[in-house]
Structure I
Amino acid sequence: MNLYEQILSDLTSAMKEKNKDKLSALRAVKAQILLIQTSGSGKGEISDDEIIKLLQKMIKQRKDSAEIYKTQNRVDLFETEMNEVNHLQAYLPKQLSEEELTAEIKQIIVELGVSSIKEMGKVIGYASKSLAGKSEGKLIAETVKKMLS
């Protein structure tokens, strides 16, 4: 069962369980997938990698919204956004811990033979591709910057 089929299956389960938060999050994912599939550039099928990228984008959007709600003391909306984030994160691959991320980036730096902060972009680009779905881009960039400076 691919990721899209899993999401559809869980969507049906959420409907039966009347789980509003999960249902809302999964409907949003399904809508975005359908938009991609039916767009002019869409090829009808969507790969698991594309779905993972979509999920990461949606999670980032919800976290950003949650931060705004938090600063405006809108606890109800903050909690709704964070609940959706938790439901969406269940479909991402296991995220790397800080130690694992540091070890991976250290290995990439050695592989590329980078020694100065001037070549940080090269490391971030390579790390972002090789660690796609396993870590947020922001964390990758922060770790690379810390290690090269």
Structure II
Amino acid sequence: METLDQIKRPSKVEQKVAIASYSALASVLSQINTDEAEIEIEETKDKIKIPFRALQLLGDILKAMSEGKPISIVPVATEVTTQKAAEILSCSRPHIVKLLENGEIDFVKVGKHRRIKFEDVIKYKQKMKEEQKKNIIDIMNFDEELGLYDS
């Protein structure tokens, strides 16, 4: 399994393949109305059945790859260390500990070690991005009120 610092952007070749594959898969997904789908591996002619939700996830992966975004799949119930949470949030480990102790992110203690659900770290990151966006809009509105943008 890749660690966060090993995740790489898709190559240009991978992006091109993902673009073509995503378009084809997206059009097929809308036609499927069962809980599973059978797909065929062209090179070996093997047919395999996969859950429809897995096929939708494959679509999400291809879409992100076609846009050049790095991809990582993490089971939702995965717990991370304070160090890994700090890497995800691009902050220091002591700052994470402070957030945990202030109750801003839920965690559990395993012996002396704190463990945080990956999904809680991502929720906190999204919350911070939303707050940053709101603050930027507030600053821009305040600047306009002061007439800083008038010509």
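Here are some notes:
- When distance in nm of label points 7 Å out along Cα→Cβ at positions 21 and 101 is calculated for each of structures I, II, structure II comes out greatest.
- Which of I, II yields -24500 [helix-only ellipticity at 222 nm (-39500 (n - 2.57) for each DSSP H run of 4 or more, over all residues; to 500), calculated]: I
- Source structure of the calculated read-out (mean count of other Cβ atoms within 10 Å over residues 93-100, 16.1) within I, II: II.
- Value 9, 24, 25, 23, 15, 3, 1, calculated as P(r) over Cα pairs in 10 Å bins from 0, in percent, assigned to which of I, II: II
- In this comparison of I, II, the computed figure 2.6 for distance in nm of label points 7 Å out along Cα→Cβ at positions 13 and 37 is attributed to II.
- Ranked by distance in nm of label points 7 Å out along Cα→Cβ at positions 53 and 69, structures I, II are led by I, which has the greatest value.
We did not get these values from a lab; they are worked out from the coordinates using the rules stated. Just so you know, these numbers come straight off a predicted model, no measurement behind them. Cβ atoms are built from the backbone, for glycine too; each structure is taken alone.
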